[in-house]
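Next up: the structures, one after another.
Nothing in this text is a laboratory measurement; each read-out follows from the coordinates by a stated rule. What you are looking at is a predicted structure, and each value in this text was computed from that prediction instead of being measured. Cβ atoms are built from the backbone, for glycine too; each structure is taken alone.
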Structure P
Amino acid sequence: MQPRFAALLSRFGATAPEAGLDAAGTALLAAYSTPKRFYHTAAHLADVMEKLDWAKTALQDTGELDMMTPREAARMFDVIELALWYHDAVYDATLKDNEAKSRDWFLKDAKIFGLAEDLQRDVAALIDLTAHHKKAATLPERILTDCDLAILGAAPADFAVYDANIRKEYAHVPAAAYKTGRYNVLQGFLNQPQVFKTGAFRNKYEAAARANLSATPKPAVLRLRDWLIKPKR
């Protein structure tokens, strides 16, 4: 992973010495390995990179890159990749500003690397977007969120592991409150007309995601509420 990070920054013309790029990559990978991370780990980072690499071909096959030149598409994917590297750099389930802190980490490094201001702006905006996946509108935004949420369309056993690991990250939340909150989050995705924002990801993951989300059991408190407010015959 670290050579990939250094190569990406080199493509963007980073002016920092190679040792500095390696140190930045090491620091990032160390962050993804901090205690209390069970899902948002280096394995998640590797997975979203794998999804991004797959998308480069899949989006061509669906025609979603037809309006872009190869050079434009290559830069777009590099911008998305850089955002993905930093999108969970800071992760603490007890806090609500992880995305903002991750963005600030990127901007601090970007200045050291000597990255162009327009690149800094574009990447920072994508990192911020990971706090509000449903707002994805542009093609880069939609690709990034689909890569990040592809786990929703994983095989049932893998989805179950993901779900259990999220629970571990929220171990500080009482069981009843967690079940209700988690159910509402997952149902929020299910209630959208489409879970995934690009045709390529929908083709591969939409049906599985809807099956996984539909199988999430409703908490007892919500089942009771439904019973209390059901229409009387």
Structure Q
Amino acid sequence: MNEKPNIPQATLETVARSLYKETLSYGFRQVDYVRFVNCILDCAMQNRTDGSYKRQPALSTVSKGNVEKLPIQSDRIVIRPLCRKDLHLIEHWLNDPEGRYFQLSRTTARTMPIDELLDSEKHVVGMVTLPDQKPIGTVAFLNRDRVQKKAELRKLIGEPHYRGRGLAREAANLWIQFGIQGLKLHKIYLNTLDTNIRNIRLNEDLGFRVEGILRDEILVDDEYKDVLRMGLVHE
């Protein structure tokens, strides 16, 4: 069998490390890992048809109207510019466990002041609302480099009631369209502390690809964390 590997090594390693962390909670022993690998091989052989790895196509949120300037919208959400009256709401969202990493620098573990999201020319931030103007989250391009035409994507559904409905994915997809068409970005990247498989697949569905893992990159709550780097390049 001379199949050519077409999955990046960084992706394989990320998935393996994520699975390994999951298995620790079940008390796996060495013999269990052997059985586990055999089960995966059995599943792969049963579902394989042509010997190739098939990926789902990247999702595409249908926008309503122009996406070159804010506000932009789809069927379920609107993204408008962030304004100063929104800061207290974002501050509230960032106190939630889901939101604490939104403003965390991936290189220094420093939390940027909330005002910097609005006042710095390096950042472009949008407020995600429902069509009735109810705010539910925020999206951002941080550290925008106008010369290299790249920026870091951040996304957060701050209202717990609206999580798990696909709105974060829809908002991110719409925001990416704005980044490419409105800000003329060539590359959009994200650095995440969350290296679980579900998060990786969500970002892959948006068009991102794993570029590498920075091991023990930052210290958070007295524990070193890996940082996963993923990127999307617009040709």
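Determine which structure produced the value -20500 for helix-only ellipticity at 222 nm (-39500 (n - 2.57) for each DSSP H run of 4 or more, over all residues; to 500), calculated from the coordinates; the candidates are P, Q. Before the final figure, lay out the partial values.
Numbers: P: -20500; Q: -9500.
Value -20500 for helix-only ellipticity at 222 nm (-39500 (n - 2.57) for each DSSP H run of 4 or more, over all residues; to 500) corresponds to P out of P, Q.
Quick one: Rg and Dmax of the Cα atoms in Å came out at 19.4, 62 when computed from one of P, Q, so which one is it? Don't skip to the end; give the middle numbers.
Values: P: 19.2, 74; Q: 19.4, 62.
Of the structures listed, the value fits Q.
With distance in nm of label points 7 Å out along Cα→Cβ at positions 22 and 214 derived from the coordinates and found to be 2.6, which of P, Q does the value describe? Let's see the in-between values first.
Details: P: 5.2; Q: 2.6.
It was calculated from structure Q.
Among P, Q, considering only distance in nm of label points 7 Å out along Cα→Cβ at positions 86 and 118, which has the greatest calculated value? If you can, show how the numbers build up before the last one.
On the way: P: 1.8; Q: 1.0.
For this comparison of distance in nm of label points 7 Å out along Cα→Cβ at positions 86 and 118, the top structure is P.
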